[in-house]
Structure I
């Protein structure tokens, strides 16, 4: 009669725990990224923004700027750029 010795395979608990943690992190990240609605942040406007409403009511007349004597003293030092055709005439032609 033969004696059969069976060796029990041990379970790698560290690998199983690591896989569970990685899967939990992925699911929680997906939940917070796609499904959870962000909380609204209530911000009280500072008192300095009250002046913005006054500035927004100012009317601007470009004609008064162009007819101003200081605007007429300005000189143009460069030339107007000419638009060029982008790319090559035949993009399939080799260099």
Structure II
């Protein structure tokens, strides 16, 4: 066994559609498009007015910013070429 204090795994699940929003960011949203999102009624009165989307930038740990390292991107692809899973890892160094 290795150093078990290193093994603090946390997983966040975001359910929705992935698309590029009008501001050029990759977003995960319960709405299927940016147009549908913008036409939807606000879900509450404070900003942001919607709780239906997360930007990819919000899912990447802030601890990775301004650090040098390697980004590993694993894609699981079916025999027909469809990408069904993507895993992103950062190795400092």
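For mean count of other Cβ atoms within 10 Å over residues 29-36, the calculated result is 14.6, so let me know which of I, II that is. Label of the originating structure: II. If you line up I, II by distance in nm of label points 7 Å out along Cα→Cβ at positions 37 and 69, the top spot, with the largest value, goes to I. Once percent of Cα pairs over 18 Å apart is computed for every structure in I, II, the highest value turns out to be that of I. Using the calculated result -2000 for helix-only ellipticity at 222 nm (-39500 (n - 2.57) for each DSSP H run of 4 or more, over all residues; to 500), pick out the matching structure from I, II. Label of the originating structure: II.
Comparing distance in nm of label points 7 Å out along Cα→Cβ at positions 21 and 85 across I, II, which structure shows the greatest value?
Looking at the calculated values, the largest one is I.
Quick note: the coordinates plus some simple rules give every number you see, no bench work behind them. Predicted model only: the values in this text are computed from it and were never measured. Cβ atoms are built from the backbone, for glycine too; each structure is taken alone.
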